[in-house]
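Pasting the structures in now, so scroll down.
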Structure P
Amino acid sequence: MIRLEGFAPRGAGGPYDLALGPGQVLGIIGGDGGPGRAFLEAAAGSARHGGVVEVDGRRRSARDIAYAPDEPEQILFGRTGRDALRGAGALAALGALGGEHLLERDFLELSSGERRRLALAAVIGSGRRLLLFDRPTAGLDPQGQQEFWSALRGAGTCAIVAALDEAEALRCDLLVALGGRGDAQPVVGSILPTSLSARAGWPPSPLAQLAWALGVGADMDRLEQEVDARCARERQG
């Protein structure tokens, strides 16, 4: 269990009270990049913040966290992909990301997307309790984006993702729009409500529009129940 209690990163609003169960992913949206990065750096412990971050009931330590920044070069060391990845977990994650061919390649020869794959593999395969990602699928093609989410979900680890776009946000279990003090509350569900879409500057998703039209808020279970009930009534009629 990961818990953020009274969490108030400088430059990212708050305070936030959030809890992540095993394998859940929190998506943070809004703020045009800078606040999202501030949120992640505070969660990682590399920037000052109010409140606490707990891992299984104790205060977070550096050994609990792995962070993939928006600039992959910050965490890649050595000359080749093999130099950058340590342990079987990272190698397995690179395989899940379709990047085995990068192991012997020189960093100077790699594209930004290839470097990102290495950085994502290093974090997903790190074995840490909380994984942090800043715009993880930027520069990846659709297949690479799908591979990232499959690899992350397969790891079964709690994660916080600064979402690149609406499609990425919709893959998260929890969503929070960064705002002013007391202005942003967590939204439980896998749909992006119209209010948060507007905060992020994105058009409302079809699911969000449907949920709004049916008056069920951001509760995916209620949305499914309402759709099923209406379909049943139509069949009976």
Structure Q
Amino acid sequence: MARPAACLFDLDGLLLDTEPLHGQAWQQAARAFGLELDGTRLLELRGRRRMDCAEQVQQWLAEAALVVPTTAALLAVRQPIAERLLPAARPIPGAPELLARCQALGIPMALVTSSSRQAVAVKTAGHPWLAGISERVFGDDADLKAGKPAPDPFRLAARRLHLPAEHCWAFEDSLAGARSAMAAGCRVHVLLPDSQKLADRMVAALPAGCLLVKELGAIDLSTDD
């Protein structure tokens, strides 16, 4: 198979190892209101916009018959924790090299993230290798009608690159992201978590047709393997 017309990359958990840090922030915020979030629930939050995650946590609090805080109150606990942790995030192994291969092959790239523009600026400040991705779709993008798992983010990225989504390869690490990219028509690669238990749960819930990836360094940009 010919190389992709473009590569559309998620950020958190795919290029930067932020998901454990996001998880800590949501766990501590939920705990402040009496709710413990286990690995399964954290997996459900991965890849989604901040406000969508807050709404999900509020739903779980309600189901547990606990006092449900306002979104502002919940985020007032969560945000300082996240902002303290996230700047220390390190690259996912193989991520800088994968982007460098795209650049060397002349493959257009776009960042397709659920994070806000401001949050991305904070997380990427210490990672100049990410500057090679100039086209970016943020979670608070003015042109975005719905976030992941809706197909809108990946369709918007492809449209901005003036390419059909069907000719683009999407790289994700979350259920929400994989569902979004698949619904948009992309060829979807999913980086599995290191935990075999979580990986098994994810594989069982992924859309049919996703290509499973254990390490970014193993991705071949020019063949169907």
Structure R
Amino acid sequence: MLLLWLIKLLMNDPMQFLIVLAILILPLLVSVTIHEWAHGMTAYLFGDPTPKRQGRLSFNPFAHLDPIGTLMLFIIGIGWAKPVEINPDNIHGKTKLMLVALAGPGSNFLLAIFFSLINYAFIKYSLIHGIDIEGQIPILIISMLKIIVQINIILCLFNMMPIPPLDGSNVLKWFMPENIAAAYSRLAPYGMFIILLLLFTVGFKFIFVAAKIVERHIYNIIEYIMKPLFGLM
């Protein structure tokens, strides 16, 4: 578990612990803030003023952090933010509601691609210009960018799980007939218990495995697209 590793690091090397904590916190704040902002902004653009009234169209991380969800991230490496409240009556159309749900995980996936590009470009630029990427500053930058990519992929995959109230359940309802979707929504009160049960078992190991696969494919695609460009430099 991540928490045990952090405690062990704190006991053995407090300075290294502070560096690792800083590297973890910044990507977390960026990722969950953009995720919830994307939900709120999409709902607002589709006609629901609820997120704006509640102050959720903000890049202030403290407007979005959930204490338990944040704690879970540091305990086991997966967490969540405070869900953005919307009024479905203000959003007309099943497709628009699905897009509101998809906006959060989608923003995390786009962030993963964006920071993968930055990391790739930084490494290639450093190698071309003879910068030692094993140096203290370059390796810190590379590590932070890599963690941002990994956190965003994990958040995307986690939130796309079809367990109410996660975003994936609202995306899945778009494909369901109304009566089945209504019955499926009634699982929401039990969803958090299912999620917590899976969090404290091996049930979520596949998310980390899948995240590694997705990360590798993103970098492979970037390498395929960008390699000719850097070959000209």
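Computing Rg and Dmax of the Cα atoms in Å across structures P, Q, R gives 18.8, 68 for structure P. Given a value of 1.7 for distance in nm of label points 7 Å out along Cα→Cβ at positions 22 and 174, point me to the structure among P, Q, R it was derived from. Value 1.7 for distance in nm of label points 7 Å out along Cα→Cβ at positions 22 and 174 corresponds to P out of P, Q, R.
For which of P, Q, R does helix-only ellipticity at 222 nm (-39500 (n - 2.57) for each DSSP H run of 4 or more, over all residues; to 500), calculated from the coordinates, equal -24500? Corresponding structure: R.
Structures P, Q, R were compared on relative contact order in percent (Cα under 8 Å, 6 or more apart), and the highest value belongs to Q.
Rank structures P, Q, R by distance in nm of label points 7 Å out along Cα→Cβ at positions 38 and 110 and report only the one at the top, that is, the highest. Of structures P, Q, R, the maximum of distance in nm of label points 7 Å out along Cα→Cβ at positions 38 and 110 occurs in Q. For which of the structures P, Q, R does the calculation of distance in nm of label points 7 Å out along Cα→Cβ at positions 14 and 150 return 2.6? Among P, Q, R, the structure yielding 2.6 for distance in nm of label points 7 Å out along Cα→Cβ at positions 14 and 150 is R.
FYI, it's all coordinate maths here, none of it is from the lab. A quick note: this is a predicted structure, and the numbers were derived from the prediction, not measured. Cβ atoms are built from the backbone, for glycine too; each structure is taken alone.
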